[in-house]
Structure P
């Protein structure tokens, strides 16, 4: 046992099977039930985790803008930056307006929670090492 060579954490981090999380973010699909009922067919959003930089941008926003900003960054499909979602004549002039115009406050908050989970928040990501 004493002659057994321990692999360093650095060596483990250098393994090719450990992806660059900036390029390989976790994703999940989430159905927005109210929109499904209204549309008569499933309305399923594709969500993804945020990069470190995106998370910081969201956290730098005023509290009342954080959830909707996270949905903007973390919603892969639909892309709320698509100009077709804008309707200046109805006061929808920015992607954030498009989100607020189509989703209820509760839906935005629930999507934000799912995006946070995909980003590594709201769950334990570290384990305590005993007798290390």
Structure Q
């Protein structure tokens, strides 16, 4: 592939990473905002709440990991070009940072999810 084609693919992959983080982040913010009222909800409502968070988190993580894998491959291809621009060199140098998207972001979601579960179940046990 040509350098310009690879850069365009990189931009698309980067945009997919950004967009894939919007919905799970918004949902977590919403979940934390309504968490106090969810501790008073029925167990059925709480389970629905938990499963919606889990399914959206898994789907968001899958989209992020997939996009990060594609972006990593593109960055490696750009790094391996014989003649490349400074932009391609910079993109190639960013490949290691994509590990944050693949591992860091899902780990943070998991910790947040566990904290929400703890609050729900501890709140349910108190009342």
Structure R
């Protein structure tokens, strides 16, 4: 394999240097704020297995750039809300860091949950699980 010009770890480090990172305790305190939109970019199976932050919006990582772009046929109205603070998260904060940096490059203002969902419950964050289908 030809050596990579940049590693995924370096991409995360670079993204984190230029985006807003929110600690779990701070996001927990923000959950009741109607101007905060928590966006979960994990795979649907991760949400089913580990649960999710109550009230979070699920936007799979592979579609996020298209869902926030009003010129895309895949645009989702939730991302057109002005004066909202969008906070993206994944499991460990790696995917959401890169996602947030990419969205900022597109002109979409966002932040991310620094440690991701993996330590959310440890910090006292509430979790919901999807209903089991019969």
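FYI, it's all coordinate maths here, none of it is from the lab. Since this is a predicted model, take the numbers as computed values, not measurements. Cβ atoms are built from the backbone, for glycine too; each structure is taken alone.
Some observations on this one:
- Answer label among P, Q, R for the case where distance in nm of label points 7 Å out along Cα→Cβ at positions 50 and 82, calculated from the coordinates, equals 6.0: Q
- Cα extents along the principal axes in Å from the coordinates reads 46, 35, 33; which among P, Q, R: R
- Origin of the derived value 2.0 (distance in nm of label points 7 Å out along Cα→Cβ at positions 26 and 90; candidates P, Q, R): R
- Each of P, Q, R could give helix-only ellipticity at 222 nm (-39500 (n - 2.57) for each DSSP H run of 4 or more, over all residues; to 500), but the derived value -29000 comes from Q.
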